[in-house]
Each structure stands twice: as structure tokens, then as C-alpha cells.
Structure 1
Amino acid sequence: MIADPTPASLGYRMPAEWERHEATWLAWPHNPNTWPGKFAPVPDIYVQMVRALYQQERVHICINDAESAVRVRGLLRTAGIDFSSTIQFHEIPTNDTWARDHGPIFLTRSREGKSELAATDWIFNTWGQKYGPWDLDDVVPQKIAAMFELQCFIPGIVLEGGSIDVNGHGTLLTTESCLLNPNRNPSLSRVDIEEYLRAYLGVTHILWLGDGIVGDDTDGHIDDIARFVNPTTVVCAIEDDPADVNYRPLQDNLRRLQSMKDQQGRPLHVVPLCMPSPVEYEGNRLPASYANFYIANDTVLVPTYDCLNDQRALTTLQELFPLRQVVGIPCTDLVWGLGAIHCVTQQQPAAY
């Protein structure tokens, strides 16, 4: 049941990812079971992300204990990263590293000429109770909100940050395969879920795509298939090979997007974004997608997979972000954990 006052009724909204950030949140990887037999190269990928971010916005890093902080500082120093107040460690224990999904979804509002920040704390249950435990992850938003003395809204339903994308002007993009999956909120209808999204994220217009990509254990998060890059433009992941298992679901999503309109009734500008060559490990097809990029203040971090389409995807995104530097981060090892750059980052909007 939605209780008043809601964030929307108080003037809050979820900003678009390209709006100015105060910081990026990461949860440092520590669970070897997430990358069976392949954990060793993963921390270096996080080092590369920190290097690309820390000179343009703060980087908040959740670590499990003081010993972990010492180890991570050593990794960053070895990589030549100059420590300053822009990198901060927080002893907030986590079960795993997926900050996009277990971290707070931040909101902002303008009041008396100033921007104010708040947080939302949705239930996190490891994508429909697929893994366990998740007790530490589920309380991360409350701890961050308390640390910064932010008002924290608690919707009381399951939602992951990677399952939604917004244009900052009222339109939200999501998938039926995830948000309508009975392993999330079985008692809620599509109408019910839309009411929660409007009330707690300040959106007014909700667009539904169909299925996600093969290998995605989240049941089809939007951040692997379609993303807003400005208020009226969406990139849509497209598979070129008709024989590939992802071809039909991605074509269906493309057709849907081409018929959709924004909150003002304007057709969306839809830009195809190629998929990488299939990435597999030990016979498993992994959810590798260039759509899992992260928009920072001055850069766009894009996962790459050591294949011919890497440069094609980077060029497409550079054309769409002419004022930001598009940076490729090798993620073939990271995606063995079934996620990439967007999955492990969470933006904190600027409040001023």
C-alpha cells in the first residue's frame, strides 16, 4: 500500500544518469563465488573504473572491514591513483558487489532555490531469491541514507536499479520480463507497479519492453538492452545475426521502441547499438552487452569484450555523447559474474 506523503507528492524525482553527479558508489568485490575460478582479475577492473572516475566526481567505496580498506588502498596506489578527498571508503558490509541493484536510488527536488537529495530503499532479494544470503545488501540504502542524514523513502516492494532507466523528464523504461515476474512482487499487477514507480520515482510515463538477453540472471534488466542517452533518444541493443538466440527478443524490443512516445507525446529517436560477439565461459553464454555503460560527469564507461564490435559500439556512443569522453573498460572477466559496468555502479546526483 502506498502511504502519503510520497516522494512525488513532495516534489522529488529520479534524475537522468547524465545529470550532474556528486559521486559514484561502488561495493568492492570480495565474493569469489560470484566469479567461480576467475575472481583474481576482477579487482583490477574496479581499479580501472576508479581511475576513470575519481578526478571528475567523488568515488564512494563500500568495503566489508578495515582490513579490506587497507588492501584496496594498496591496489589503487600501486595503480598510480593519487589519493585525495574524492575517494572515500565506507565500512558498509555487503554480500556482493552489485551496487546498481542493492544500493539506494537517489532522488532530488528543488526547494527555495536549492536542490535537495533523498534516497529510496527498495527491497532487494537477489533477483527473485536466486542466490543467498542478501541480508547485508538489503540494508545498504538505509546505512548510506543515515550516514548522510538523508530522508529515506521505503516503498516496501522489490525493485532493482538495473531494471529501470529514466530520461529525467518523466519517462521511465523497463521490461515486462523483470518487473512483472512473479518472483518479485507476485501480488502486484502492472497497474500497481506503475503506481509505485510514479509515487516513489516521480515519473509520469512508463514504457514497457519485453524480454532481456540470454544469460541475464536478473530476468531481463533494462540496462542490458535499452538506455536513454538524452531526454528523447534511446539506444537499443541489436543482434545482427538472425541465427543468434538474442536476435528475436531484441528485434521485438526495437519494434516496440520505434512505436513509443515520450511524456510529451513525441516519438522516441531510437539508435541501434550493436551487440558483442557471444561471450562464453565453461559453456555458459554470458550477458555481455554494450548497453551496460555508465554515464559519469565527463566520461562514459563502456564494457568491451575483446571483439570486432568493440570499436563499433564505442564509436556509436561517442557520437551520442560528444561532450564526454567514451572510455572502454575490458569486461570479459567481469561479466562472468553476470554483470558489467552499469551493474556495479550507482550514481549520487549533485545537490547544491
Structure 2
Amino acid sequence: MKFSLFAHMERVEAEKSHRELYEEFISLCKIADEGGMHAIWSGEHHGMEFTIAPNPFTTLVDLANHTKNVRLGTGTVIAPFWNPIGLAGESAMADVITNGRIDIGIARGAYVYEYERMRPGMDAWEAGLRMREIIPAVKKLWEGDYAHDGEYYQFPKSTSAPKPVQEGGPPMWVAARDPNSFEFAIENHCNVQVTPLWSGTEEIEDLMKKFNDACAKFSDIPRPKAMLLQHAYVGKDQASLERASKLLSRFYCYFGAWFKNERPVSQAQIKPLSDEEMAKMEMYSPENMMNNLLIGTPKQVIDRLKHYEDLGYDEFSFWMDSGMTSKDKHESLSRFIDEVMPAFS
């Protein structure tokens, strides 16, 4: 099993400047690179201080100047916000600048808040259809001289300029949850990224079953890779684990509020949640976070990861966004690298 870091700039309150947040992000990425992690993933979001990531390619190109070894992946670009020609060219340019270190993670998006602002009138179903149209089109544009007449995109014969450094283009990863998404990814020679949300090991096992079923359905296609993305925290004692579970509970309460898209937003920040409101969100309780996320001592985390490896996951991505202090983030990531990863070398 390989290990990677998944991180963004993020804030619920404006106590830190954007420059301070970016410097913290870079320092975590340097730890990941120097510690032997396989990749760094950073995504795309718009108009939200909760996750500040307007263009992942800008971020990854800068990361290439701060790191030496890690691969650099979009985790993920939101497909319906892109034109296929633009996505093909910008991802190829990033691949040229980084000398072939780019991976492309791609998804339909999750927030109606963003849909309303970036592509008004679009729902999640249409977003998924747009993603399914874009992925094969981008691959054809990397090959060049490709014309497209689809449901959502039409253009005459076109070519990605520049062309990617990597032969065949950067590896592509599809964010998948339902059986159809897994099948689409495999049929289109893409790797798969899965994100369990709040059902713990049972959900992780179910997602792998869906992946295996899709692989069996397309047995003539070489088995792609499967990456598991999950919030994680490696603590030194029970007290630190309980504190982490409370902070991750707060993070998910805000995630849930953004997802529902019912709360006032000002200056890209959602109206603060009260303790009473968060206490009513039992799905995101600290107890559920402790059980369902990868929160534990090094030994506990190793045991869980060994199970994920046995299930067939090729990569585990350590999701860092959490609303924790900079000190907590650095210590947890360093503990993961120094005390957990050696068990898998």
C-alpha cells in the first residue's frame, strides 16, 4: 500500500490570513515529500472559505517547486465546471511544467452552493453526465485532432496544446460511490478514488466490493488502482484522540451545513453553528467520528490500514483538512510517517 496526503487551505473563522494558511499547507506538503509519501492531492472549490482551492493546477505547479519526489494530483477537479479543451490543455501544461508528475482526479462535485454559482440550473445528475462526457474527450484531445459533438459539449477538430509529458497523458482517477461510477471508470481505463463518509469499516468494505464487481464485469480490461481517501489522525494517547474526534466532528457539522445549502453565507463563510446545533447532528458526533474515521494511536492505525490493504486498496490518502491547529496537523502527519508507514515498507 502507498500513502499520500490530501490537503487544502481551509478555515471556518478568519483568525488566519490566506497567506498564513498557504504557508501551513506548503509546510505539510514538504513533510509529506521528505517523509516518503507517494503523492499529494489537492482539489477544486469555489467561493467557499471552508475549502479554499479555486484552481488545483496552480497549486500543484507551485508545489512542484517546493517538493522533489511526490506525484501531484488533483483531488479532484470538478468536471462540469470545465470545458474539455481547457481541461486537456491546462492539465497537460501542468504535466509539462512538473516534468510528468501530474495525476488527474476528477469528480462531478458535491456542493449545490457551487453548482448555483458556477453552472446555474445544473443538478448532480447532469453534473455526472457532464463528467462522463468530459473524461473520454480529454483523453482524445491529448491524442490530438479530435472533434466532438456531444450532449453538453461541441467543438470542431481540436488538439491539446501542449501535449502531456507522460505517454498517454496523466493517469486519471474517478471519484466513485455507486456501481455505475465504478463501471464507467474501469471501462474508460481510469483508476478509482473512494471516500467513505460516516459508516466506517462497513462502508469501506462495501466500496471495495463494488470496485471488485466492476473489475469482474470488465475482466478483459487490466485492473486499475483503487485509492481510499479518509480523514485521519494519529495521536499519542486517548486524550489526544478524543480531542481530535471533537474537532473532526465540528468539521463534519460544517460540511453537512454547506452540503445542505440552507444557511446564510457572507464573505464566503457560512453563518457559525452553535454548540446546540452541532449537538443535534448526531451523525457527526465525536463518538461516531472516533469509530468511523481513522483516528487512533500508531498501533491502532496500523491495524486498520492492514485491513484496508488486505481488502485490496492500493493507496491510502491521509485527509488532513480538519479544523485542527497547525501544531496538531504537523504532529499527526509526522507521527503517521514515522510510526505508521514503516509497518508497510
Structure 3
Amino acid sequence: MTPKSSYQPRPLLETPAALVQDGQFQLGTYKTPLTQVNPLDAKVNFPLLPNAWKQMRLKEWQHFALVNERVYVSIALFDAKLLALAQVCVYDRTLGKTIFHEKQMLPGQLKALPNELFDAKASLETPKFTLRIHNHLDQGVHHIAFDIAGTRSLPSVKGEFTCFESLDSIEPIVVCLPLGNGRAMYSHKAVTAAEGTMHLGPEKIDFPKDQSYGLIDIHKGYYPYVMKWNWATGGGYRKDGTLLGFNLTNNQVRDQDAYNENCLWVDGKLHLLPPVTFSYNSPHTTNPWSIRDAHGQVDLHFQPEVIRTVNLNLLFLRSRYRGPFGAFTGSIYDNDGQKHDVEAWFGMCEEFYLRL
């Protein structure tokens, strides 16, 4: 069975020596990870201004999701320069409950996020909130550890995890995509096997490697003053042990037929997908979402189970975030025309808005 219409995926390009060369972003989707991610070298329409200004306009984060049949753990270091955040969010399906720990920081409190993934660390360490990330692509792994004290309303959370991104078996999606006016975004994503343990209060929860997956999401971008997107990700194991996962986004990237980061992974193999649209009545409710493309290749239904909401309204910043966790059903066709049924894959969606 093949999709309703033919879609020609964008080409996979040879990876350039650096993200920015001669002041220009090297746009495209690449075969292998970048070894030099240097967005501060871009001209981005203000070539005479110092790097300090360009650094202030750069949004960057490292995000990992760690998922088993019961629990979705979302971990992030997010640096918007005027505001930085460290987050550990645990959604427990059996309880229908979300435990959300967040540390907000002023400019400069978060150490600069690294510009490569082969042997680089990112961390926040305080007496009551510790989060450490060690990207070790040279060894095919990412190590994540966190230790957060409980509060009056939230239990403590502590965990150690490994995501397995061996470049011999995993094909990450590595992109540089245009945002207009000489600006661009860089992203490195993969869905991989993951293993580890987490303590949620006094309870220990295991994440076996053959039953758990991790989403790796590394990002840097010169976004407009208003940032907005929809995003969806999910994964699951077939009965034969094959891990499948997807990344789907509708954002501010220009010419999404030629430039996007939509993809499916089948046992680590990357399949590029067309632009998609998100449809839902309201992100505030548990009404279902649908995610489809114009070629009949992606047809997903998402049923929210719980909604995570974050709102900030400050003098210089306004943010609105809706992040429901839930289950995906439907189908996705890969680039070979093979249909993959999505059967209650555990994942999440996002509606994001930031004015900064």
C-alpha cells in the first residue's frame, strides 16, 4: 500500500564543516551531525553589532524525553538570554498526574550551552535543583542525571538515564532551516532506545532498555521577537522489538516543502516527511488533535490525557505554553511507501508562544 499521492522528500546533503560559513547559515537537511555549531558567526542582518548582541537574540535549549509505558519524563535546559529555565516534568499515567519542577534564572545564571555534541556538558547545579547532561556522541550515548528536592506540594525526583545514539545504527535528523531576514535555526533530533532508573519520592521506577525510548532535541535559533509553533513527538515498540518514533512540527520556518524537520524513525533509520498541519478545538482541553499532511503520508490522532500549562506575563516577556501528554493512533508512510500503524504510542504535543 502506498500513500494517496507521491511525495518527493527533500535531499539529504553532505554535512558542511560548520553551521555558518562566510557569515551565512548553511541551509539544508544533513546526513550526519555537525561538529561545529557556530551561530554567533552569522551576519543575521546586524553584521556590525558585537557578538554580545547576537548572543542575546539567540534562543537555545537541550531537551530530552525519557519514556516507558507508565511515565513520560521531560527534561530541559532552555536559555532565552533574558530568562533561562531548567525543567523536569514527570507525567505518571497510572495516577493521571503531572509533577513539574522548574528553576527560573536571570540572565547569565545558566552556563552557556555547548556548540557540539561529541563530548560536551550542560548543567545547572544548585543545592536543591541539579540537572546534568553529558552529550557523548563520540561514544554513541547521552547521559542525563537530575536530583531535585521535594517541596510542600511536590515529591522529590531523582534519576539517571542513558540515551543510545550510536551513529552506526541511528540516523538523527540534523537541519539548518530559514526563519527569514538572514536568520535560521539549527536542530539535532533522534528517537533512541533509553534506559535508567528514577525515584519519584520513595518509589523507584525502572526504564528497561527494550521497553523505553528517549527523544533527543538539541536546538539553537535566531527567532523573530514572537516565537510560535506546534510540535508533536511519540514512539513505541512493535512486538518484534523494533523501535519507531516521529518528530512533527509546524513552525515559522520559510518554505516548509523544502525545509522542515518532520520525520519518522524505523529502527533508527530516518525517513523524511512532508509539512504537516495541526487541528484542534482548544489546547486547554482534552479534546483530540489531528495531525495530517497534504500527501496522505501522515494521518495521526492524538488524545490528550493531561495538559501541562505554563504562562508568564512580565514587563519584557510574555509566554504561553500548552503541553498535553497522551496517546497517538493512526498511520505514517515511510519513504519506501511502507505503512506503519501507530497504535497508542505514548507521546506529547505542544502549542508554544513566546514574545521576548
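Any read-out appearing in this document is the output of simple, stated calculations on the displayed coordinates, not a laboratory observation. Predicted model, so just to flag it, every value in this text is computed and none were measured. Cβ atoms are built from the backbone, for glycine too; each structure is taken alone.
At a glance:
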{"read-out": "At a computed 11.0 (mean count of other Cβ atoms within 10 Å over residues 12-19), which of 1, 2, 3", "value": "2"}
{"read-out": "For Cα extents along the principal axes in Å, for residues 164-203 alone computed as 51, 30, 8, the structure of 1, 2, 3 it came from", "value": "3"}
{"read-out": "Computed 1.1 for distance in nm of label points 7 Å out along Cα→Cβ at positions 156 and 196 - originating structure among 1, 2, 3", "value": "1"}
{"read-out": "Value -500, calculated as helix-only ellipticity at 222 nm (-39500 (n - 2.57) for each DSSP H run of 4 or more, over all residues; to 500), assigned to which of 1, 2, 3", "value": "3"}
{"read-out": "Among 1, 2, 3, structure where Cα extents along the principal axes in Å, for residues 68-211 alone as derived comes to 50, 45, 25", "value": "1"}
